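As structure tokens, here come the structures.
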Structure I
Amino acid sequence: MRFDGAVLRRGFWLYVWRIVAKGRTVLYVGRTGDSSSPHAGSPFLRIGAHLDFRPKAKGNALAKRLRSAGFVAENCTFEMTAVGPLFKEQGTMARHRPVRDGVAALESRLADHLRSRGYDVLGNHGVRRECEPELWKRIMRAANAKFPRAT
């Protein structure tokens, strides 16, 4: 395993997983920033939680989506691309919620953008609201560089 230490920084991040198995490639778009507390961990911390296959595991949306899509995690290769931190942790729920919701909107827009480029993106990303234009441009540039149009 090799990674850039920047992914250890806490805060609000967006990330995209590329998962490949048996010639099939899917993407999973996610974000950091808890819904139940004022915390926003690092993308590195999300890796273990996302791939926790224990029956009572929490925070393992990727594992559930993989299983539903017919993937066996042990037979996959994984690559995570993370952009951030977009914002620092906020400390209180009152300050945390608007930032979390803004990052959730970016997450949703990024998933839609990748789908429009021909990628199979796992999951639902239902948040539909406006994104901060300059921040969206930054996210889109990073995504387009890493994920050219699928063929």
Structure II
Amino acid sequence: MNNVRQERTGWRCQKISARHREWGYNCPAVDLDFMVAEYNHGLPVALIEYKDIHAREPVLEQPTYKALAALANGYEKPLPFLIVFYCPDDWWFRIIPGNDLAKRIYEGRTILSEQRFVRSLYELRKKVLSDEDELAISRLNTFEPEVNNAH
């Protein structure tokens, strides 16, 4: 097993989510599926909202996604913002860029195997991957579905 820290609690607080809904229409927030800040040496390198492949397609013009894109764009060095659908059966990923920087980075690459997606995350962090990085990546799934069947 690797040294990656596992989920510590196994639960998410639903009480604050429910209570926040009581605060009124003009206090909007969103329950995201699995929002992460990918980082390197304490500095963010990307904002990613992970969604199960069966989740609804996001509407990037909605205020939720506009706010997240503004957050990514407003950082001192703009960050790529991605919505990434994952398929846990075969571990492949479908990428929807949420800002212009993400569009440039993932141009033409929307369906990726786990191996290709994780390599892209490493490349956001550093230009040269170590032998240890390459070994970790080599152990990941290489399955990529046909594009027509990926939605």
helix-only ellipticity at 222 nm (-39500 (n - 2.57) for each DSSP H run of 4 or more, over all residues; to 500) computed as -11500: which structure among I, II? I
When mean count of other Cβ atoms within 10 Å over residues 79-86 is calculated for structures I, II, the one with the largest value is II
With relative contact order in percent (Cα under 8 Å, 6 or more apart) coming out at 28, pick the structure among I, II it was computed from. I
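Once percent of Cα pairs over 19 Å apart is calculated for every structure in I, II, which label goes with the largest value?
Ranking I, II on percent of Cα pairs over 19 Å apart, first place is II.
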Given 3.3 for distance in nm of label points 7 Å out along Cα→Cβ at positions 23 and 95, calculated: source structure among I, II: II
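FYI, it's all coordinate maths here, none of it is from the lab. Quick caveat, the model's predicted, so the values are computed rather than measured. Cβ atoms are built from the backbone, for glycine too; each structure is taken alone.
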